[in-house]
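Structures for review follow.
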Structure I
Amino acid sequence: MTFVKKCPECGSTKLIYDEQKGELVCSSCGLVIEEKMIDTGQEWRQFEEGERKGRGGAPLTLQKFDQGLTTNIGELSDIYQLGSEKKIKKFFRLKKWQERVSTSIERNLRLAMAELRRIGSYLNLPNFVKEEASRIYNLVLQRGLVRGRSMEAVVAACIYAVCRSCNIPRTLDEISTASDVERKEIGRTYRFITRKLGIKISPSDPKDYIARFASELHLSPKTQSDALRILKKAESSELTSGRGPAGIAAAALYVAALLNDERRTQREVADVAGITEVTIRNRYKEVLEHLGMEEKIKIKEAEAKTEKEKKKKTKD
């Protein structure tokens with residue numbers, strides 16, 4: 001591919017465009033005149049043997065009911081290009097029939113995948129989680145397990161199951177808020193799906209919640225490390241057994257923040273963790289009692305009180 005330009009070095013007009021490297025080179029002196037050029041032409045790829053080429057489209061995805069393969073009959077903006085009224089009527093007739101011939105499974109998937117993408121976007125979930133949740137929903141739908149249950153609850157349960165299996169800390173309350181489905185309904189559907197599909201999921205680890213809670217509370221890395229050490233001691237003392245992982249993680253982070261003079265109120269920690277202040281207080285007292293940290297906290301509270309009095313006197 002040759003361009004009608006002159007080489008700034010030797011003045012030659014024999015310029016060659018290298019498509020693979022995206023460079024414009026002078027064939028006389030070898031000067032690279034332009035580099036990293038963008039190819040604005042069509043992207044053709046060879047998918048079949050022979051000279052025939054196929055246009056490379058978007059990758060397949062389970063997040064669409066048809067995996068992104070269906071060709072829809074035009075957009076409504078295309079009708080203005082048809083011209084005659086007869087062709088416009090035919091366009092609407094074909095578009096209507098395309099929607100009519102779709103099966104009930106396709107219609108269900110179309111709505112469910114849209115809801116799944118919405119919840120995933122709201123919770124800021126990575127793409128592989130949404131793909132796996134889509135795969136599980138397809139299995140549930142093919143086995144007829146959606147019948148008798150709301151589509152929204154099944155979608156939320158699939159997302160929760162994948163988050164649990166991939167160690168991505170998302171509580172039932174968060175998913176309930178995102179999906180506008182009651183927490184109990186999601187939990188009930190989640191247990192039903194995992195039992196029917198034979199999905200084995202290990203209990204949530206409180207350590208998985210520390211980084212996210214600390215980030216939202218703007219706590220230092222040292223506080224995070226101390227919270228993880230407190231959790232490790234709590235696990236060895238069997239304090240985490242039978243207790244909600246979010247609650248025990250929030251309590252450990254609250255204690256660590258007090259020890260590092262990064263005070264946060266119980267209300268702030270409870271709002272981030274999605275639990276009540278009563279739960280924070282109960283877990284906080286249990287951590288101090290079982291790990292023998294009452295004296296350290298009392299010393300820190302006394303120091304904070306003294307510092308507060310000093311500042312008050314200075315102002316006066």
Structure II
Amino acid sequence: MEQNDKIFVAGNDTLIGSALVRQLKSQGYSSLVGQGDRGPDLRDARSVDTFFAAHKPDYVFLVAGESGGILANQHYPAQLMRDNLLVQTHVIESAYRHGVRKLLYLASSCSYPKHAAQPLQIDSLLTGPLEPTNVPYSVAKLAGLHLCQAYRQQYQVDFIVGIPANAFGIGDDFALETAHVIPALIHKLHWAKLHKQPSIDVWGTGQPRREFVFADDLADACLFVMQHYSNSLPINLGGGTDLSIRELAELLKAVVGYQGRLNFDTSKPDGMPLKALDSTPLLSLGWQPQTALESAIAATYQWFRETADG
């Protein structure tokens with residue numbers, strides 16, 4: 001991938017997409033197409049194909065598609081599934097039709113079976129039932145994974161798949177109804193601190209463990225595999241820190257400076273008991289995350305506080 005190649009980040013307004021744009025610009029890539037409102041409506045096949053025909057991108061990072069935490073998956077399963085199926089189908093087809101040199105599609109760690117052996121390895125995909133709280137979304141992401149593999153097999157195109165750990169960071173979605181665990185808890189803790197609330201509720205028992213990766217580190221990993229990986233097998237994009245939800249909540253509480261109590265609401269679902277990725281193939285290629293978890297959370301909270309206060 002040369003610095004003057006045309007690059008399209010499909011989903012540049014998402015958490016990972018905006019981090020990718022920052023990384024690309026910082027590394028001197030100057031020909032980014034379809035940024036902001038100049039991009040196509042990814043849910044509309046004609047809009048996507050017209051865009052690809054006009055701009056002829058050389059490389060595509062497919063990081064678009066709606067996502068959310070447990071609450072969003074409970075309230076909007078059809079929307080999440082439909083949105084992801086439409087976006088990935090249109091972008092992958094147009095990338096093939098218009099001669100994209102290489103495409104990286106980001107699937108989801110939710111694609112792994114609920115009770116797969118930990119840390120999660122590629123061989124575990126499709127070997128058991130999915131976590132019930134997010135089946136529609138997970139099935140859609142699995143469909144995108146296999147669609148890339150099918151295009152690669154039938155048309156000999158260099159389409160690859162990455163499976164990221166739970167990402168968070170600057171520009172995250174902090175709306176309580178749709179946010180993932182880190183931005184949701186930052187929002188709750190900040191609000192409780194401002195209004196001197198004696199306690200906040202945290203969903204579940206606090207026992208499940210999750211691996212987290214800072215969005216800027218994940219973006220760097222995406223650029224790395226675009227340069228150094230070409231295989232029909234997906235590759236896990238992790239290598240971050242795994243900790244329990246209770247440990248995470250305590251860390252977030254310290255970063256935010258909240259003095260109240262954490263009440264774990266066991267009537268709410270936990271999700272998967274453990275979700276950490278085996279990222280040995282990625283790490284063996286020479287990539288490493290650069291940002292410590294506490295520093296990444298502090299940067300995320302600082303961005304949220306500036307945005308919320310503004």
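Read-outs throughout are calculated quantities, based only on the coordinates presented, and are distinct from any laboratory measurement. Small disclaimer: the values here were computed from a predicted structure and weren't measured. Cβ atoms are built from the backbone, for glycine too; each structure is taken alone.
Given a computed value of -13500 for helix-only ellipticity at 222 nm (-39500 (n - 2.57) for each DSSP H run of 4 or more, over all residues; to 500), which structure among I, II does it belong to?
So the calculation was done on II.
Looking at structures I, II, which one was distance in nm of label points 7 Å out along Cα→Cβ at positions 35 and 171 calculated from, given that it came out as 5.3? Write down the numbers at each step before the final one.
Working: I: 5.3; II: 1.0.
Derived from I, not from the others.
Can you say which of I, II returns 17.8 when mean count of other Cβ atoms within 10 Å over residues 243-250 is computed?
Working: I: 23.4; II: 17.8.
This figure was derived from II.
Out of I, II, choose the structure whose coordinates give Cα extents along the principal axes in Å equal to 82, 68, 44 when calculated.
Values: I: 82, 68, 44; II: 58, 44, 38.
It was calculated from structure I.
For relative contact order in percent (Cα under 8 Å, 6 or more apart), the calculated result is 8, so let me know which of I, II that is. Could you put the intermediate results ahead of the total?
Numbers: I: 8; II: 19.
Here the read-out was taken from I.
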